[in-house]
Structure I
Amino acid sequence: MMAEGWPDLAGRIEAGEHVLPVRVYYEDTDFSGFVYHANYLKFCERARSDCLRLLGIHHHELHWHESDGRMGFVVRRMQCDFLKPARIDDVLEVRTAMLTIKGARFELDQRVSRDGELLFHGLVMAALVDGDGRPKRMPKAILSALDKLNSN
C-alpha cells in the first residue's frame, strides 16, 4: 500500500497545531526500560518534518529548489525539559505549534504526551539556510505555508 493511502501517516493539522502519534518501540528505550532521552528529540524531528510535509514544504524540494537555489532548515537552538518517562509500547502524541516567524527563522513549541500527561517539552528555534549554510530569508511561499500554524 502506498503512503498516500494512509492519510494519517504524517499526522494531522488540528486547531493550528500539528499532531503526530508515535509508538515507543524497544529500540527507543535504554537499559532502564524508559525512552532514551535523545529519542524525544528524534520524535520531535519527525514531527517537524511531517508538519512541513503537510504544509506542502518538502525537504527534497528545498535541497534542489529551481528558482530560490539550494536551501534547508537547520536547528539553531533547543531548550528541553524531560518531565516524565515513557516506556515500550506507549503511544505518544507529539504536538507542534508555531510561536514566531521572523526573517530566516521560526520558533516552535513541541510537546510529547501520553494520554494527556506531558512527558517532554521543547522550544525549538530553526532557521532556513542557503547551500553555504548562511541564513536565508524565507521565500513568500514558505512563509505563507508556515503561517498556517502561526498562533500569533
Structure II
Amino acid sequence: MDDETRLIYFRFFNEIGILSQLSRAAMEARLPDGLMLPHFSVLNHLTRVRDGQTPNTLARAFQVPKTTMTHTLTGLVKHGLVEMRPNPKDGRSKRVWLTEPGRRFRVEAIRALDPNFQRLAAAIPPDQVAALLPALAEIRAFLDADRDRDDDAED
C-alpha cells in the first residue's frame, strides 16, 4: 500500500476514534449514576440486533472478555434493564432479555442527547449527516464480516 492511501485510511479511523471519544463523553454525561456507555451499548445492541443472546455471544460482538461482559450485564440486571433467563437449548447457560424498563431507558437516553444533537444540527444540517450514513453502514458491515473472518481463521 502506498503512503498516501495508508494515510487516508489512518486519518479516517483516527477521526472515528476521536468522534467515539467525544460521543462517549457526551452520552456518559447524560446517563444516571452507576450506568456507563457499555451498559447503554448492550441495550442498544439488544434492541438493534435482537435480544435473547447469550453473554458469550455478546462478549464476542463487543470484542471484550466474557468477564467484562458479565460485569456489564450484572449492572444492567441490578438496574432492572435486562433479565437473565435459562437457555432452553443448554441448561448451563443463560440468555439476556431486555425488560420494558430497559427498552424505555434506551429511548430516554437517546432523547437526553437532544441538546447535543440540536447544537450539532445548527452547525451541520441533518441531511448532510444522513448522507454519511450509508457509507458508514457499509464500512461497519465490512469490518464486522472481516472481524468474523479473522475469528474463523484463529479457530
Structure III
Amino acid sequence: MELYQKIEADVRLALKNGEAAKLSVLRMLLSAVKMFEIEKNVKRTGEADILQIIQRQIKQHKDSIEQFEKGKRADLADKERQELKILESYMPEQMGEEELAGIVKEAIGSSGAVTKAEVGKVMKIAMEKAKGRADGKAVRDLAMKMLK
C-alpha cells in the first residue's frame, strides 16, 4: 500500500475508533500534502515528497517541544510528544550511525568538499541517499566532524 493511501485509511480508522489526537495529526498531514500539491502544481505527490513533508512536521514538533519545555508548559510538550510519535510511525526505519557515517564519507568524497564551509554540498548528496531514513541534524553534525 502506498504511503498516502495508508494515511487516508488510518484517518478513516481513527475516525471510527474515536482517536481524536491521531485523527487531528493525520488530517494536518494530509492538508500539508495537499498544500504541497497545490504549490508544486502536481496531481499526485510521490513517496519521497510525502516523507519530506513528514520530516518537516517532525522537526516542527521537536522545535515546539523544546519551546514548550523552556516555557514550562509540560502539558503542551506532552501533547506534542504524542503527535510526534504518530508522525514517526510513518517514517521508515532510521539508519544506524555506522551506516550514516558511510553515506556521509561517500558524499564528502563525491562532492570534493574539504572545509566546513562546503557542508551544504555534502548535505545535499547525503540526504538524497538517506531518503528519509536519517535526521538532517545528525547528517550535518557528522559532516561537520568529518570536514576540516
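Only the coordinates and a few stated rules stand behind these numbers; no lab work does. These figures come from a predicted structure and were not determined experimentally.
Quick look at the numbers
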{"item": "Winner on Kirkwood radius over Cα pairs in Å once structures I, II, III are ranked, highest first", "result": "II"}
{"item": "Comparison of I, II, III - label where Rg/Rh (Cα atoms, Kirkwood Rh), for residues 46-117 alone is highest", "result": "III"}
